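A.B. asks: As structure tokens, here come the structures.
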Structure I
Amino acid sequence: MKRVTFFRTKKKMFINRSNRKKLYISLCVIGLVLILFLMRDYINYDCDAAIIIDKSFADIPPEMLNENTIFFLETSNSSDHKISSREACAIESAAYMNPNTNIVVLFLTLSNHIRLKNWSQFQPILDYDNIHLRYFHMDDIIKDTPIEKWMQKGLLSRSYYPVVHTSDILRYTLLYKYSGIYLDLDVIVTRPLDEMGSSSFACHQDDKIVNNAIIKLGGSDGKEVGRLLLEEVTENFNGRLWEENGPLLITKSLNKFCKTENLSGIDKCKEFDILSMDKCYAVKWQSWHKLFYEVYADETMEAVKHSYFVHLWNAKSKGTKLETTSRASFNQLAAKHCPRVHQHNSII
């Protein structure tokens with residue numbers, strides 16, 4: 001009897017240890033799931049979360065394109081693309097503030113589709129009826145334009161900044177060919193753009209320079225400015241300097257159009273408007289940090305209260321992340337103008 005009792009006791013001890021082990025494993029699994037849930041906005045889901053965009057810009061209905069269509073360009077020329085939550089905010093702001101305007105987001109690729117990898121950050125705005133995602137090939141835009149033969153020389157491929165300069169050249173060509181509004185992916189739209197009443201415009205960055213992050217070309221004067229932009233590219237392209245084919249090029253072209261050597265104080269040439277800094281670049285690039293720190297929130301919100309656009313200066317600000325509970329001015333702007341993206345992300 002003693003031996004039997006001893007065996008039963010050992011068996012009971014073994015069962016207890018086994019149960020404790022199972023309990024420990026279960027608690028570890030529950031803890032890991034909880035951690036993953038709490039960290040969901042910090043984790044990269046690119047490996048298995050993607051959507052395929054297989055609709056081409058070449059097949060877009062012509063009636064969708066007019067001088068009020070808003071374009072965004074992504075020109076890294078890859079089959080795999082990423083859109084950050086901040087870029088998604090820019091796209092949503094254009095759609096949200098202009099519900100009757102088509103927002104066309106174009107992705108350059110050599111393939112017949114693209115994979116939008118981190119779609120979880122982009123997903124909140126996919127339900128907007130006026131947002132249209134399309135892939136495109138270079139020829140879709142440059143064909144039958146003044147830039148087509150120049151592109152065959154291959155000068156763009158030898159640029160020190162190929163992605164940036166491709167974007168510069170394609171935005172000019174796109175607007176020349178189809179008309180419309182081009183916005184960089186770090187530009188937040190803060191007002192309905194039909195309130196502007198302008199068929200063509202760009203914006204003063206400072207007294208001397210007009211920036212090309214925000215451009216509208218429409219009507220005959222917009223067409224002429226577009227022609228001058230492409231003419232300047234074909235005659236004086238410089239692939240060694242980052243800004244040469246952007247702000248400096250559009251400034252030079254508008255000097256020609258306005259028949260002046262200095263655009264300071266000029267707000268209109270014929271039917272082309274050159275908007276004041278407070279409409280587009282109220283926060284200068286030298287002060288980009290004021291958009292992302294709470295201590296400057298009141299000052300910055302006051303500065304942008306008459307703006308149609310707020311430029312986030314991504315080249316400077318991309319490494320600065322905000323929790324969506326912050327009082328920083330960008331966070332306030334995001335909550336108001338890209339509400340779905342803001343609500344979906346804890347970091348923006």
Structure II
Amino acid sequence: MTIRGFSLLAGSPVPEPVPSDMTQALEAVEIVASIGERGTFRLKFRLDPGSTLPARFLLKTGDLVRTILVVAAGNQRAIAMDGVMVEHAVSTSGDDRFLVIAGEDLTLLMDRIDATGRPYPGMAIAARIQLILAAYALHGVVPEVIPAPITDLPVPAERIFHQRGTDYAYIRSLAADVGYRFTLDPGPLPGESVAYWGPEPRADRAQPSLTIDFERPTNVDKLELRFDAMHRVDPEATILDPVSKALIPVPVPDIKLVRPPLGAVVPPAQKRTRLDQAAKLSPVQAAARLLAVGARSAESMTGSGVLNVRRDGLRLRAGELVDVRAASKPFNGLFAVGRVHDRITAESYLQEFELVRAGIGAAS
């Protein structure tokens with residue numbers, strides 16, 4: 001039985017629509033996407049006696065197979081995943097035989113070669129990110145890099161930045177240092193992806209994709225909202241002046257520089273923490289890391305829910321906004337979608353989602 005509203009493209013090096021016998025054998029699809037994390041997918045095929053599916057997907061060379069998953073929500077079609085097949089497994093359960101393929105998004109291609117030591121003389125963080133991502137243009141990756149509000153740019157004669165780890169690890173570490181996130185968004189067309197390195201929530205997603213009336217949640221099957229008073233921490237850092245050798249405390253910048261709170265009031269921190277090895281940092285580096293820790297920990301309000309995509313024609317993407325109403329004053333207002341998990345079969349299409357925000361109550 002074919003899964004309605006779902007398309008699968010696969011191939012190496014260029015993915016193409018798979019034959020009808022493959023789509024008819026497909027029983028279940030799972031897709032996971034999160035802000036700042038690598039996306040994953042899982043395909044489960046039914047194997048009839050004598051089926052050649054395992055050999056057709058697992059090429060003789062063992063090369064990575066590019067895979068694109070397209071889903072439908074209402075009248076809209078969206079690229080839900082652009083990645084590569086990683087793990088192939090065949091199994092039996094009674095008289096039934098299955099092929100299960102697990103894969104990851106294209107950031108996996110950025111995580112294969114350790115480039116530790118690669119120099120970046122006189123290059124700001126944003127320029128380094130752009131240079132690294134340019135190497136993946138042949139895979140359809142288009143960079144969208146937002147310069148950090150606080151960045152250190154020493155004179156090359158004094159210090160040169162060097163890469164640590166793979167391209168993916170280095171890009172993520174630079175994002176963590178300044179309070180940003182790195183996410184690879186598939187689409188808008190098959191074979192294209194946007195590599196976003198910048199703040200969350202994004203400036204171009206100011207309008208909510210979904211409005212939920214908590215008292216009459218007709219467009220969600222489930223919604224739960226939570227607040228953790230102990231989640232936020234107040235980071236501290238003291239640096240060592242290289243000339244006077246005096247210890248200098250560094251003030252914490254306003255988190256609005258990288259993460260404008262979606263809530264009206266950001267509760268105070270109930271815990272304090274010190275940055276590790278802060279003494280050797282420059283004032284700019286210490287300020288950026290203080291900002292990153294403070295911004296991440298401020299996201300103390302979270303939520304989770306379930307959408308029936310096929311019934312309601314609605315589907316969320318990680319990074320979009322949801323507007324919650326009538327949940328009670330502290331929980332009303334905008335939330336960012338932090339994670340989505342699509343579960344698709346011929347009978348149903350459900351999407352589990354997680355919400356996050358900094359602040360209590362709806363911002364005016």
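Values quoted throughout were computed directly from the atomic coordinates according to the rules given, and no laboratory measurement underlies them. Everything numeric in this text was worked out from a predicted model, so none of it was measured. Cβ atoms are built from the backbone, for glycine too; each structure is taken alone.
A.B. asks: Can you say which of I, II returns -12000 when helix-only ellipticity at 222 nm (-39500 (n - 2.57) for each DSSP H run of 4 or more, over all residues; to 500) is computed?
C.D. replies: Values: I: -12000; II: -4000.
Going through each structure in turn, the value belongs to I.
A.B. asks: OK, next. Identify the structure, out of I, II, from whose coordinates distance in nm of label points 7 Å out along Cα→Cβ at positions 111 and 207 was calculated to give 3.5.
C.D. replies: Computing distance in nm of label points 7 Å out along Cα→Cβ at positions 111 and 207 on every structure in I, II gives 3.5 only for II.
A.B. asks: Upon calculation of Cα Rg over 2.2 N^0.38 Å, for residues 199-262 alone from the atomic coordinates, which of the structures I, II produces 1.90?
C.D. replies: Numbers: I: 1.05; II: 1.90.
It traces back to II.
A.B. asks: Which structure, out of I, II, was distance in nm of label points 7 Å out along Cα→Cβ at positions 119 and 327 calculated from, if the result is 5.1?
C.D. replies: It was calculated from structure II.
A.B. asks: Related question: Between structures I, II, where is distance in nm of label points 7 Å out along Cα→Cβ at positions 55 and 71 highest?
C.D. replies: With respect to distance in nm of label points 7 Å out along Cα→Cβ at positions 55 and 71, the highest-scoring structure among I, II is II.
A.B. asks: Work out which structure the value 7.4 belongs to, where mean projected area of the Cα convex hull in nm², for residues 151-214 alone was derived from one of I, II.
C.D. replies: Values: I: 6.0; II: 7.4.
Structure of origin is II.
A.B. asks: Sticking with this structure for a sec: Identify which of structures I, II gives the largest calculated value of mean count of other Cβ atoms within 10 Å over residues 167-174.
C.D. replies: Between I, II, the highest calculated value is found for I.
A.B. asks: With Rg and Dmax of the Cα atoms in Å coming out at 22.9, 78, pick the structure among I, II it was computed from.
C.D. replies: II
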